[in-house]
Each structure stands twice: as structure tokens, then as C-alpha cells.
1. Have a look at I, II, III and say which one yields -18000 for helix-only ellipticity at 222 nm (-39500 (n - 2.57) for each DSSP H run of 4 or more, over all residues; to 500), as calculated.
2. For distance in nm of label points 7 Å out along Cα→Cβ at positions 277 and 525, which of the structures I, II, III scores highest?
3. A value of 90, 54, 48 was derived for Cα extents along the principal axes in Å, for residues 13-316 alone; which structure in I, II, III was it taken from?
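A short reminder: the numbers here are calculations on the coordinates, not readings from a lab. Only a predicted model underlies this, so the values are computations on that prediction, with no experimental measurement involved. Cβ atoms are built from the backbone, for glycine too; each structure is taken alone.
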Structure I
Amino acid sequence: MVDLEKSVQYIKNVGPTRVKLLNKLNINTLEDLISYFPRNYEDRGIAKKLSDCKDGEEALIKATAVTKVSESFAGRLKIYRLIVRDGENACTITWYNQSYLKNVFKIGRTYNFYGKVETKLGRYEIKSPIFDESGENKNTGKIIPIYPLTYGISQNTIRKIIENGVDEVYEKLDETLPDYILNNYKLMGINEAIKKIHFPENKSDFIKARYRLVFEELLGFQLALLKIKESYKTEEKGIEFERQVKMSDVINTLPFRLTNAQLRVLEEIDNDMESTKPMNRLLQGDVGSGKTIVSIIASYKAVKSGYQAAILAPTAILASQHMENFQKTLNQFGIKSEMLVSSITKKNKTEIKQRLANGEIDILIGTHAMLEEDVVFKNLGLVVTDEQHRFGVKQRAKIASKGNNPDVIVMSATPIPRTLALILYGDLDISIINELPPNRKKIDTFAVGKNFEERVNRFVEKQIEEGRQCYIVCPLVEEDEETELKSVTELAEKLQKETFSKYRVEYLHGKMKPKEKDEIMLKFKNGEIDILISTTVIEVGVDVPNSNIMVVENAERFGLAQLHQLRGRVGRGEYKSYCILKYEGKGKVVQERMKIMCQTNDGFIISEKDLELRGSGDFFGTAQHRNS
């Protein structure tokens, strides 16, 4: 029997220093370690001829050293070069500041090199490749797992630690699925699956291991959701809201016309609210499709029927934006809305909670602060959760428990194919707003390589000079030691001091405190920042009508649905808007993904394509990165 709760500190190659780095990755136990799956794989098993390699392609080359390693200098930089031949062509292998390499290679011996092959005018070069002498397979000659990292730990180190962890549990794990399921669905056993997901010998191993683990995860998820859904049938009656309270009372006062999709969804919600069954509905709509106004109209019906409504938002600044919209639409009906976020004073919080409990507040809009025990409603009838993916089922249940079987709407701006939505939200009925309001302008999208950098910068300058604002998005917060991706902090420094030194440039990332993030977003909204450099934390954010340009660095690192979400941050005002996707790599999948983003602004089409391109056939490529 293996102890899966054993501290990861006691796994071979860890110890008291490395355990802190692993804890940063939420790896605390042996079970966490073996469940820390690769984000990608590199197939370093099949060698290619240099002549078959495309410029920029990562490949394994088998070649013979024809010179000794030479040393040269460029300022403080020491450059080491080795000339090799694969029989037909010569290639220069280059390393920097690695003096130990001078005595590693012997003329006439054959080595495996894995790295990015660059071709210029018929000459080949590979910079800083991974290598082994032919016949060894320490770093090459096999499929290598690539893991998400934290600063201070390398791929080689985490691979070795995970290998030690897998060796410790192999053939000792208890099978978690019954034999009839394993046989019926031709599933790999748990011991083999854990080993092969980390260290597959071939693509087939990986696919079978992943299929087994995903099957088990989805089965557990579905059983949990079915249990929740089953519990709804045995619950007490839900609230039957007043039929005399008409949603059209609000609709007729709006300064714009609702789309047919919004009207259809409101009819579904109205029917639910007037029935005795508690409503549990997912409201899914693309960025800018008008979900908020639907939640406002539903809240009106709840309040005018004698109940209170709770609107749960992921950030204080988004809660503030909702507050503005709710008041603008509902104040004329004598409906009192209030906001509760962690940043307000203790005195104000106490006062709001008291008025809420007394029934003096009709609609409470807030963040996680609303989940606290002492937030008590007098008569909660409707709960709306915005940006559902930021909250778990437990948080949804916690806010709903503050009422007596209130109706629940969960909203998501992340378009999900309907079949997938049925799996992810099996406990909910689904409403989809699949039509954008006629006033929403199309965002022109362009995908460009790094050779367009200067032109992109000039275009950004032109927009800022005309009074607009710009988002620049990066995939990482800090430099990952095994990548060349631009981080927020590094890029911000360069743009502040060099590229856009005459403009107001700030940065934002997920490791900041919520108060810091809200302050920066507020400054951007108020026009006090020209360029905001950020990670994907702005994927769900406030409307900044004056921002009309979005630049995404290393766009190949993001999923299509995520790129679409980011793009939706612009195009919210009267100005012509643009999204520029800067990408690297010439692979077929990368090209196809960029093409889709440029061709359509329909999030549901994009989500379908994203699912297609992220199918198991692409898991060995670059399309399946886990974003930072």
C-alpha cells in the first residue's frame, strides 16, 4: 500500500529547499506530484535530415562533429561554435556562456541535437540545442514531457522528481474503476495510465493514458452533477414569481431594441420564474451580446414580486460597472441597488448588511465579500453569478443558500459548444444568446510575424495620438527559464523606457493584490493610462469605450476561445477597433488558428474550431499549452 499523502519533500531529489518551489506549483504530496500532468510533449525520438527541416522548425538532427568547439567573444558574451554534418549538409551549433562544452565533443563522433533549425541562404544553424552522444537517450531519442514551471526549477529537475515519484507508486496504486468499465471501454489500468501520461514511449501510449484519465475525471464530474440535479427533484418548491409583473415594463423604457435572441432568452427565464420549480439556468452569450441587460430585467421581476436579488461578480471593478448599469435602468422604478466589495470601510459594510437584512436594499451587487456568513438577506429570490468560470459549484450553492430555494442564473461570456456545455454544466438548463446587438462594430483582426513589430508599434502610436488607448497582452508574468516568451514585467520596462517612453504605460498581472489590479483598471478606464500591458487577467474586465486596439504577444500560446475573449475587451465604444495577433512558428496548426481568428468574430464558431484543433491528434504539437 503506497502512502499518497506523503509529503513531496521526502521524494528522491526534492529535500527541504526544492519542496518550497514545488509547493508554489501546488505540489504538496506524492499524489499531487504524480497528478501534475505535462502541458505538452516534444517528440525527440525521430531524427530528420537538415534538408527536410523548415526554417524555425524544432527537430532532432543526427550529425557528426567535424571540428572542435571554437570560442569567440562579443562584449562580455562568450560564444561557442561547433560544426557538424549529417552526411549531406553542414550545420553550425551555437551556445552562449557555456565554457564546459569546449571539451565535450570529439571530432568524428556522432551526436543527437534537438532544437530550432534556422536556415539562411542555404546555411543551417541551431542555437543552444539539447544534445546526447549517439546511442544515449538521456535528453533525446524519446518523447519528452514539458511541465508548467515556476522560477527556480528547470524542466530536467521536475522531470527527474516526477519520474522518481512515478517509480515509487508504479504497480502499487489501487484501481479506482470497476473491471466491467475498464473492459467495456477498453481503458488502460490506473498504474499504466499514470506512468504513460508522464513518460509515453509513443503517441499511442499518450492517447490511451490520457483517454483513461479524462474518462475517469468526466465520469466523476458527471456523477457529481447528476447527484446535484437529482437533489433538485426532491427539494421543496421554488419561488413562483408574480405573473402580473411584466418584463416588458422595463423593455419598453430601454433606449435600444433588444435582439430576438435576448427576447427568446428572457421568455425562457420568465417561464422559469413563474413556475414552482427552482430555476437553475446557464445564460451563455458571446462578448458584448447583452447578457447584463437580461439579468437586470430578471432582477426587476424578482424585486417587483417582493423578493431581493444578488449579483455576484468576479472583481470589484466589474461589480462597480454592474452597479452603474443596474442603477441607470432600474432607479426609475424605485428599485434600490447597493454594492458590497471588500475594499469599502467596515462602517459602510456594517450599514449595508443591516439595511440588507431589513429589506431596505432590493439588489445587492458584489464580489466574494457577499459570501461571508454575516451577509443576510431578508427575502432572497434571485441569484445571478457573472463569469461563471471564476466561481465553483460550492460558491454558487453558498450564495443560493442565503435564500429559500431562490432562482439561479449563471452567466458566461466564454462560448462553449452546446455538447460540451451539457457536460460541464449538467446541473443547469442552458439559454444561449447567439446574436450580437446591431450597434456592435466588427473588430478587424490581423495576425502578423515578428518582422511586423515596427509597423505594429507605429500603428499603436498613431491610435494613441488620436486619443485612443491600447491593451498589450503577454502569456507570462515572469520569464520562464526555458522559453523566450515576453513577460509582462520585462516588456513593460522596455516599452516604458524605450518604445513608448513618451506615453503613459502601466502593467497588470494576476500576482498583484486585488486592490492594486482594481486601481490600475480604474486609471485605465478613466483615461489616465495610454497603454496597459497585462496577462489574461483583463480577459474578464470592465468596459473601456476609448480603448480600440488590442495587441497579443505570442498569440500562438493562447487557445482560440481565450483570444476571442481578449479581443472582446476592445470595440466597446464608437471607434473603429483592431486586434493584432503577434505569433511565432510556421506550423500548420498555428497558421490555421490565426486564420480562424482573422476570418470570424463569432465566438461559437471559434469555440467549435478550438475544440477541433485541440483534438488528441494535436497534443504533441504546440496547440495544447497550458497558459500562464
Structure II
Amino acid sequence: MPARTFTIGEHDFLLDGQPHRVISGALHYFRVHPDQWRDRIRMGRMMGLNTIETYVAWNEHAPEEGVFDTTGRLDLARFLREVQEEGMHAIVRPGPYICAEFDGGGLPAWLLRKPGVRVRSLEPGYLAAVTDYLQRVLEIVAPLQIDRGGPVTLLQVENEYGADGADHDYLRALTQIFRAAGITVPLTTVDQPEPAMLAAGTIPELHATGSFGSRAADRLAALRVQQPTGPLMCSEFWCGWFDHWGAHHHTTDAEASARELDELLAAGASVNVYMLHGGTNFGLTNGANDKGVYQPTVTSYDYDSPLDEAGRPTEKFWAFREVISRYAPVPEFPRTERLPLHVPVAAPLRPVGALADLAPADGVAFEAVPTMDDLGISRGFARYRTVLDDGPEPGVLAFAEVRDRAWVSLDGVPVGVLAREEHAFAITLPRGEGVLEILVEDEGRVNYGPRIGEPKGLIGPATFRGVPKAGWIASPVPLDAFESGLSLLSVDAEAAPTAGAAVHQAIVSLDAPTDLSLSTAGLGKGLVWVNGFCLGRYWRKGPQRSLFVPAPATRAGENVITVLELEALSAPVLTFLDDLDLGHTEY
């Protein structure tokens, strides 16, 4: 494509020197199966958008220090090229911190456990890691800028930094990294349009934008006070919200949300709809909040967006499209009803075996109880084992904290659960002798606020009857066997049901690859894989009661569905729904 110019004028963005309004929608490539990117991008164009925006998740690309993965659903270059092939521009927001209700706010766990590292600061260890990360991302993005024939028109530096800090030298250091890597398009910041946040979160070298979902006139006026010239932009127009386990499914009225969008566009501002399509927190990628109570985010990131989790247009899509048509041309696109999802025949769930037998791990000896981070675990599960020799009488086992959920057993018999969200960090054991085993789940690293970067697992000291307990064996739980997509069912006989965490499998036949909604009715708490692709977590406490299965994860013929059940099945059968079930709502 020929090179073009994209700059900031006195009142407008300028595309080839002419006023241009950015009408964008957020679509996180890492939350969508890569073979469905094109469909979601195209649907954004059908809604009237001219731009697609995405975050970049550092911890996804760099799960370990020295690694930078750009394959599969992490192929950022492919995603940006597909945006361009659909005739659209792109905005890239590489952080390094992204929040996004994503595990750890996108910050990698290996970085956070380095001694002395202070995130979002000029601390040398942090800045060195950030420099390496940004250089790798910008190596991909720089050649795809609009002035080099690519789609990228804007990049964002940091993310809502004014809510966390006010070190303008830190922002300048990041800006220098962007420019030294060959970024020539305008650089932006985003903050909630409160005077203190705006003043703290940007510098003159960066163009300030706002994040809000209502009262556009007031918010734009606050932005204009901070920044007297240049285009006004809401780069996070919140059209929905995210959900926590144990709460309700958030929705916003489509017409009310459309009125807010109309007010924003009528003011002459540019916009980025957050989200156009939320997608899914596949695997173990969900984040969490903790403002006194720990609240992990659910697997679905549907966000009540114009495109639902399965990529189908909602009422909000059509309402937004009508509003956008008043301010910009929209493509011809006939309105159709949302089609139901395919419903396969219910399939029996057969036990395969205990998690401990199917995913054995060698333990490491520790004197004091270690954290998961001491074991090098960034996400997932850890096992702890110790021997009690304190007599037959009952006694209380206690920890300083549990992050985030622990299943306790004694001599193989379940005793109970310690749950962070309930501040339950102590449990009475029926006796003080035997083999004590504890399985701990990291339910998602905090993505916002001062608890970002905290260790996971059992937090010491560990005590029994008030006396420190020493001598622990700990290990990560390998999940590799479930990611193979192979059937683990015995050909000779079915495995007997087991107490505690266990693996079950079902075989589902399909005529062709297709999107599915797997019902979690009858399941307790755990994870599901389809042909080795991890759909994410389920939990009977809701609100989410289905898991979205993207068509490219399925195949014609037999599909192997693996369920890691951490508690108990109430019905040993897998069923499917003709729609997503994201739970009860609050109006």
C-alpha cells in the first residue's frame, strides 16, 4: 500500500493533511481464535468503523524471561495485516501495563518476582525489561505504520497511568523508547477525564485522550481544559462491563448506550468503542480485582459488546451502526436475526482418573511453606505435601493468606476448602497425624491497584495448633497431557470415580467445525479443553453458565472434550445450548 500521513492538527486528526475522525472499536487478538479475526474485523467495518484497536499483552508474548512468542493467536503482524486487508486503520496499545481485566494487567509474573523491581517506574530492572519488550513489539509494528504503507495510525504509551502515578520522567523514558524504535505516528495517553488524573497521566509530547461511557460533554470539556488544542477523543468508550465470579452479568441498554455515542460524535470527537467484540479469557488468562474482597474475572469477556462472544451482532451493533451512519458512511449490510448455535447430542462424561495420577510431578523440598512464585509458577496449580506427627487430636491448620483457593486432604480424604474471597485461611483437621496434601489454584492475578505483582499460592507462616509447620514438598501441576487433545479414556475399562480433583472426558461428534456453547450445568469448578484447546474456567457459582467453543477448535468427526473437575460433578454428562448463557443480570 502507498505511504500516507497521519498527524495531529490544531483541531483534528489529519489524514494526508485532511481532517479525519477516528471511529474505532476494540478487539483484542489474544482473546479471539486467530482463524476468527477476519470475521470480527469485517463485522466492525460493517458497523461503520474505520479503525480497529488492540492492546498487546506482554505476559502472553513473554511467559518466561527471554521468550517472545508471536505464533498462533499471538501473531500480531498477521492481525494488523488482516485489519489493513479489510480497508481499516489500526491503533496499537502495548502498555507495558494494560489492565484489560487480564491476568496481572499484562505484566509478566517472572518480572514481578524479581527482587527490587518496581513496576511503572524508572527502577532500572523494570525499565530494562520494558525496553526489551517494547523493542520486540515495535519491531513488528514500526514497519506497519501508515507512513510506511501499513494500517497503524496511533500508538498509546502506558495505560491510565494517572490513576497510579505521576512520574513524567517515566512517561518521557517510555516515549523515547517508542521513538528510538522508529515510531513516527502520533503517540497518545488515556486517563479518566478528571483533572488530577489527566495532569498526572500525560506529558506535552503525548496526545491525551479520555476513557468514559457517559456524560460526554462534561468529560470532553475536562479534556479540553487539560489540552487546549488537538482533536478530542474518547479512546475507551465503555459500552458494557466485565463480570466477576459470584456476581451478576453486566449489561447496558442498547438505546441508552447509543445515545451516549451520539452525544460523543455530535461533539465532533473521535471514539474507540470498548469493546467492539470482547472475546474470551481462554486458558488461565483472566485477571482479578481486590479492593478488600478478591474477585476473579469470569472466562467470558463478552462485555455486552456490539458483537457477542460468538461474534454475532447484537441490538447494540444495530443501534451503534445507525448512530454512526449520521456522521460517516457505513457499508451496505442487511439486518438479519442472530442465528442459534449448533446443539450436538449430549455426551456422557467418563472418569479418566485422579489429577495426581494423570499429572504427576516431582516435588522440591522446602523448610517453610513456599509460594507458587517460589516454584516458578506464573499461572495454574501447585501441590503441597507435608507429614503431620502431632498426635490423634484435632487441630487448626492456618496460613497468613491463601491465594487463591486450596483443597485440603488428609491421608487422601478431603477435609475442606480455604477460599481467598471468603478470607478463609484456617481449617480444623480431624487429627494431627497423617499425610497432609493441599492443591492450590491461582484464580487470576490482580490486574488493577496496589496488589498487582503479589505472590500466589500458600502464604506463610504455616502453623498447626499455633506452632510453625516446617518440612514441605511442593510442585507445579503439569497440564500438558490435557493440551494434547488425545483421548485418555481406557480401552479396557472405565476408571473408578475418585475423591478430589479428577479428569473426565467425553467424545462429541460433529459433521463439520462449528461454534458451540458448552453448558456448564452439572459441573462444579474446573477447566475444559476441546481437542487440546483450553476454553477456560467454569464455576458453579456463576454468573456464567456456558463456555464458548470457537469453530476452529473443533473438527469434523470425533472431538475430545477433557474436563478437569476440582470439586464434584452433579451430573456426568456434557450438554450444549443454542445460545450463550452468561447468567442473571441486574437492572
Structure III
Amino acid sequence: MISTKSIETQVLSFLKSNYDVDFPSEKLIINQTLKQFEGEYTVVIFPFVKMLKKDLAEIGKELGDYLKDSDCKVKDYNLVKGFVNLEMDNDFWGSKLSDVASNKSFGSKKKTGEKVLVEYSSPNTNKPLHLGHIRNILLGWSCAHILEANGAEVVKTQIVNDRGVAICKSMLSWEKFGNGETPESAGVKGDQLVGKYYVEFDKQLKEEYAEWQGSSDAQVVYDERKKEKEEKEQFFKRYKNDYFNHYSELGKETRAMLLKWEDGDKHVKDLWNQMNSWVYSGFDDTYKSLGVDFDCMYYESNTYLLGKEKVEGGLDADIFYKEEDGSIWVDLEDVGMDKKILLRADGTSVYLTQDIGTSLIRYDDHKTEKMVYVVGDEQDYHFKVLFEVMKKLKAPFADNLFHLSYGMIDLPTGKMKSREGTVVDADDLIAEVIAEARKSAEEQGDISEMSKEEQDEVIRRVALGALKFFIIKVAPKKRMIFDPKESVDMQGQTGPYIQNAYVRIQGILRKLDGVAGDFEGYEILKIEKELVREILEYPKVINSAAKDLDPSLVANYCYNLAKAFHKYYHDVRILKSETQEAKHFRVSLIKVVSDTLQKGMRLLGIEMPERM
């Protein structure tokens, strides 16, 4: 249901019947009327001037008169240059409200036949999920459900990066420094234990590197490779990765472990299985806390082999080329990019290799028309390369690959770094937001009469609503700062503010026997027309959010609708309305508001409490 559909139909009919013009509906512009003008909807007529060869005033008057005489319920109109502002009659608003109230699937489209795969989370098994993962997960999960509401069949998935150098760092660190420690013996989640040894590896590497910098070998490297006027301290800051790859004993052991893994060494594979099992158990607990799920899972350890096979096939077909050291590359200079490695000289794969294999397996499994990768903007170039490589390989889905790029998320204290242990774990953040919500609830005392179990459930819903909304309300491409205390504010642009609107409505409805009732003859107030008009925008918002892969549009719509309701609640009597017709209309109106808020917030993974 689109709020302006009847107006659109009549405008097109006007152009056809009066001027024999078939105007494309997609170019027709109908907006909400600006608050400084009278009316509710505005038809933009600038595009008609050249076509109709008449001035704006004449076209506007003809169109306005036509619409008043039509059956789209225009009560009056006014002209402001190239804009026709329409004031809709009482029946329009009453019938629109009734239509929405009786339409249980309002805002959702019928199945379109489009099939989309959405990948999100996709963590490494060398550390726990953290705040950055939370933004990724929430964007991916909500995009998937918004796409479903817009008529697509969606497959929610992730690729678990369970192999490679970073994973071997954690494994080697635990083997060298762990003394057999387990999640049970340490009393911590498995993913947190493994993450501890990833941090320990970096600590040990720093110590090794600092010692090496004082060696004669380091002096030779500095003398041979230093840039003009570059100080030694600055050079060695820049040289750390090269040191790891060429001189580090820990680096040598890590690479040897990776090669043993790829060769199927039993000891290494047993260690890998054990530590990954710890991590998966921890991930599952975190996903459960966030209320998110997946339809299927993929593992890099399974997909990279197909990627290697496709790379070697591409080499045989002269799509790729081999360097003298045996490494395989792709040349993308013809599309404005550089040359990228696909297989190292020792035969080991890179992330790009794995992504090639993963995309092909997914297509074989699901035949999705579109694949959406939810990954941070630091990987923008990686995905441009991947998509061009798939085009060179002539993959049938190559033109329907999309990277939902998002900005990093920081804390008020600044950036986070996994290797240095300064990342905020997802579990710790969830616990902190719950603590803030509990503190706020205790200060207000609104749920003190509930049982402890009921209080805990309300606090959980409010806390997770606060966390999710605060993150999702920011457009994906923007970098953002997450403040746990600000997120639970009842008066700001927050999840609890919207939940409170829903709770207020439920409180009113509990005092009534039902919401049914005739409101014919009730003269609808201007503030009520504005509220109905806001409700009618919901399907458009869902369509735009699906098209742009931007859940923030839904989040901010819900905030604006809640804000409009709070003002209405403050300004208009509902239970003590002046007439029964007014009461019936107002109760029906707020019931539709609550239903729409619940639908919108559900698409963001946010549950509504009955009380707060």
C-alpha cells in the first residue's frame, strides 16, 4: 500500500485525458507538503512545463481543479510556484487508517521471486566477537529481514575464517605459552581464551622484535633499505611486518604450522579442531545473546581449496599469470586497478582465493541472484578486486555482487586494536548495556512491582533495544562512536525512547475492552492527519531501505513516528475524548502506531516490552 497511489493515478490520468501525454510514473514526484504551507501532499509540476507548453500557474490550476473533481479525495489545493499543495478530505484519512488497521501485512510485499544471499559477521577463529562485529552483525541481520519484508527470499550466512596465518598465531601461542589451559580450567568462554593467546602472541612478537632491532642483522637491513632522512625508530615501526615474514623466529614457526595444516599434519589439525571448537561455542553464546541467527554456514577451510582450483584453472586459461617465484597473480590494470596475488610462491592461498571459492560454492548451493557482503570499509578495495576477478572468470552471478561497506565503530575512549587487547568484547559490551538499563530502571522504579524474572526480561529487551538501535540508526557508511550510557537515555534518539511509545500505547489499550468502534463523522485533527501520513510512509521506507541496503532508514523512521506519537499523547486526550467517535478514532490510530512501531523495530531485531 502506497499512501500517494490514488493521487499518482489521477495525476497521470489528468496528463493523458487533457493532453494525451503518457508520463512515466517513476518520474512523477509527490512529496509530503512542507510544514510552512497548507496541505498534506505536494505534486511537483516543473517537469510538465516543457512538455505541455504552458506556464506553471495555468498547469497548477488545471491539475488542482481536476484532482478536486476526481475520486482521490482532495478537499482543496493551493499553488506555490511549481508546486500544487493538496489538502485531503476527512474521508481520505479515515479510510487510510481503516485500510492499514485491517491489513496485517502492511508494509510487507508479496514474494517477488528474487533470491538474495546476505553474508555478515564472518569472524576469525583467533579472537572473540567484538564491538566491530556487533555493528556488522546488526547491519547484516536487519538488511536480511528488510529484504524479506520487501519480497525477496533471503539466505542468511557467514564465512568463518578458520584457517590462515592469524589462526596459526593463536594456535602457536597456546602451544608455547598455554600450559594446557582450557576454557573449563580458566573459567572463561572458549573464544575469549583463544583471543587471550592471540594477544599473547603479539606481546611475544614485540619483545622478539625489540631485541632484534639491536642486532647487527637489523643494522644491515636499516642501512640497505632506509629511506632518505628516515630515522631508525620510524623505519622499524614501518618494518614490523617485513620482519615477521623474513627474520622472526615466531613468524617462521607460524608459517611452518600453516604449511603443516595445509599438508594435513595430524598434530596440527587436532590442535586446530580443539581450539576452533572452543571458539564456536563462545560465538554461539554471543549470537544467542544478540538474538541473531544464520540459515547456513561456510568455512574457509572448506572453500579455499575450490578457490585454489579455480585460480589454477584461470592460469591455464591465460586469465591469470605466474611470476618467476611460482606465485600466481591477476592483472587488473585494464579496469583501473593494480596486480593482485592469488596464490603465494609456496602454494598457500590468500583471502582473495578463499572468497573466489566461497562465492562459487554458494551459487551452486542456493542459485541466488544477488550476493551481499557486509564487511567494513577497510576492505573496499578487496571487494572491488574480487568482483572484477569473478567477471574475468565469467561467473554467472558476477554482475550481482554487492559490498555493504560500513564505517568503523569506536568507543568514547578511541579506536580498538585486537592484537593489543584493547578491543571491547561483544559479551562485555552487552553486559555493560544491561547494567546501564538496570541502573536506569532502578532509578525510575517503574518495574519494581514485577517479579525478578519479569524485571530481568524487561531490562534485557530495553538494553538490547538500546544497543541495537544506537548502532543501526547511523547510516552504514558513517564512522560512529558507541556510548553505552547515552544509548539507554529515555529522552534521546534511542531505542528505549521508541519502546516507551509502544509501552504507553499498550497501557492505554489495557484499559479498554477493545479497539473496534465506528468513528464516522469525526472531524480528524491536523495533528492526527500528520500521524496517519507518517504511518502511510512505512512501505516506502521499507522499499528504500531494501534498495539502498540501509537499515538506518527504518530506525530513523521508527524514531520519527514515536516522536510524533509522544507529541500527540501530550496534546490530545485519548481515553477521555470529547465524543465516542473521537475516542474510537484515536484508539484505532494509536493501535496502528504501536503495530507499525513493532513491525519496524522487529526488522531491526528489537523486541518491544509490554512495560518499562
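1. Numbers: I: -10500; II: -5000; III: -18000.
So the calculation was done on III.
2. III
3. The read-out was computed on structure III.
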